[in-house]
Structure P
Amino acid sequence: MLLKCENLKVYFPVYGGKIFTRKIGDVKAVDGVTLEIEKGTTLGLVGESGCGKTTLGKTILGLQRPTSGTIYYEGKPLIYDAHERKKNGLDPKEGKVLRRKIQTAFQDPSRSLNPRMSIGDAVAEGLDIHKLGATREEREERVVELLRLVGLDPDARKRFPSEFSAGQRQRVAIARHLAPGPEFLVLDEPVSALDVSVQGKILELLKDLQQKLGLTYLFISHDLAVVKKIANTVAVMYLGKLVEEGPAAKIYESPMHPYTKALLAAVPIPDPRRARERQDIQISEEIPSSENIPSGCRFHPRCPIAETPLCQEQEPILEEKAEGQLAACHLVKNNES
């Protein structure tokens, strides 16, 4: 097991009051998430905007502190802060090593690339931070190697981000994050800003890099069609909680949770005949606020099969309903095929 999140919660306090500002509630962005990612695999984390996917990714990266719960990396608590590591009896210097092992690629590479910095310098920045290039020649050789690895001409290192297409900039961003030699990548909507034809090429690149370098991915996306092309395991998130998890093939062939079924029903199908045959699942477009989560099953106000009072009063737990497939729904029976 490379990475594990155990009962992870990330709450953001909400303050109000006309005279004295006081805490009046919490936005429960991540609300008790437990998941595991095996080394060398890809876990696809899917759900609508605002469900907590990005917050979970940022927490793993150390960009957001958890309210409670623990993240384990190779069996050890994932703590970047040197003081916190020392307090927990861990090696304080390991924090920087962890930052090197865990990298990310975001949706828009233009925001992470300095327009005034050449591509070569941008890719080499990680080498400089972690002091991985002993000499200027070694640094240059590593930059050339990385650019070739992501399918770019080594001469690209002399040019600037504005001279490249969106797909090429994403390749540069990937090369940049590979520079320190990571083991685990958090990929947050890495292809959503690209044309469909370019998306496929970037996904093939990511799969090729995973095979060559033994990388592990957390692939965050709202697009189940994209996730299907790269994920080994899929976890479906709704209002801060996981509602279904299992092998990608099972999730796509026989989804259990009504929310998963609705998401898959919304994926466009090129074949008109198959599109007509597909079951249409209608759910309300209005998503409840993470600040005011419904009682019971948090999906019940939008669920087409919800029953009362069970669904409204009792929160379902994420449990195994079929071999290797978990769902949080009162109406899905165990061992359902």
Structure Q
Amino acid sequence: MQFLPKMAKRALFISFTLLGLSSLVLAQGGGLGAWPTQKPIKLIAVFPPGGSVDQVSRILAPVLQAELKQNVIVENIGGASGVIGTTAMTRAEPDGYTFALVFDTHGVNPSLKDKLPYDTIKDIAPVTLIGTSPMVLVASKASGITSFKQLVELSKKKEKFSYGSIGIGSLGHLAIAQLAQKAGFDWNHIPYRGGGPLMQDALGGQVQLAVGSLFLVKPHIDNGSLIPLVVTTPKRSPELPNVPTIAESGFPGFNAPAWWAVLAPGKTPPAIVNAMNQAVTKALKTPAVSEKLRAQGIEILAGDPEMARNFIGKQIGQWGKFVIENNIREAGQ
């Protein structure tokens, strides 16, 4: 380019600039434009490394990258039960180059936290519901509890029990609180700052019961360190076929799955949202992704953006009502 005449250089610069602007206009107008060829795609994992959100993101990213023929970079932005990472996503340019992968806390945060930095409905475009997974209620060996039936019988006799979760307002907390409330059990909730500390105390017998995703508790079940009592989904998990559901254990209709979803900034063009949905759906169906997610107990759902929107909306309504009716607030609020 250094050999071109000055006017030719200027004309070439202007043409490149106009090309970039035209691509942006196309994207904002609802078309794909040059997406996704312009720059790497950022996938924000809204929890720190080591948890299920991080693991799902890193399983999905390389296959999604191959599908889109564009670099997909996972960036962990954890904190505030996913709010900090989700905020970063909503504040990004809605150009199809920033997405977020969220956990079930996304459906609880609007009612649990005061003054979210974003509107969960208006500022976010659901892309894909990745899937759901059972949560598992487990007992420490020190508790003396070996079955859910035994736990229920003792609870009906007004014996007190404590259960831990990954935090106040986590779906595990709300699910077991709802169960205890309906059954009239005297169960005390102990919040932890994540799955690591929760498992440490459950393994050490400092807390009698713990509730967590299958991904979190299964290694400790497999080595015999924790005793699985029940799962929170309507169907038994193929990973734990001998562990009953809460629904079949005297509480029909009980359903509280953990879930994961991909989201985009609210003003992202629908054409890009749909194209990303198709790419994620294809990636989820590949053995490289599906087998790894199923090994973690995740039932892949995928589906279109409208399915994701409806599912998330129902989660917000269901658990928001429970949070408000029971005045559940985070510490300090």
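Key figures
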| item | result |
| --- | --- |
| Top of P, Q by relative contact order in percent (Cα under 8 Å, 6 or more apart), largest first | Q |
| Structure with the greatest value (metric Cα Rg over 2.2 N^0.38 Å, set P, Q) | Q |
| Of the structures P, Q, the one that 0.75 was derived from, the read-out being FRET efficiency 1/(1 + (r/R0)^6) of positions 126 and 174 (r between Cβ atoms, R0 = 25 Å, to 0.05) | Q |
| Value -9000, calculated as helix-only ellipticity at 222 nm (-39500 (n - 2.57) for each DSSP H run of 4 or more, over all residues; to 500), assigned to which of P, Q | P |
| Test item: semi-axes √(5λ) of the Cα gyration tensor in Å, for residues 222-309 alone calculated as 32, 17, 10, pick one of P, Q | Q |
| Which entry (P, Q) yields the derived value 1.6 for distance in nm of label points 7 Å out along Cα→Cβ at positions 214 and 318 | Q |
| Value 28, 17, 8, calculated as semi-axes √(5λ) of the Cα gyration tensor in Å, for residues 78-141 alone, assigned to which of P, Q | P |
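Each reported figure results from applying straightforward, stated rules to the coordinates on display, with no laboratory input. The structure presented is a predicted model; accordingly, all values stated were derived computationally and were not measured. Cβ atoms are built from the backbone, for glycine too; each structure is taken alone.
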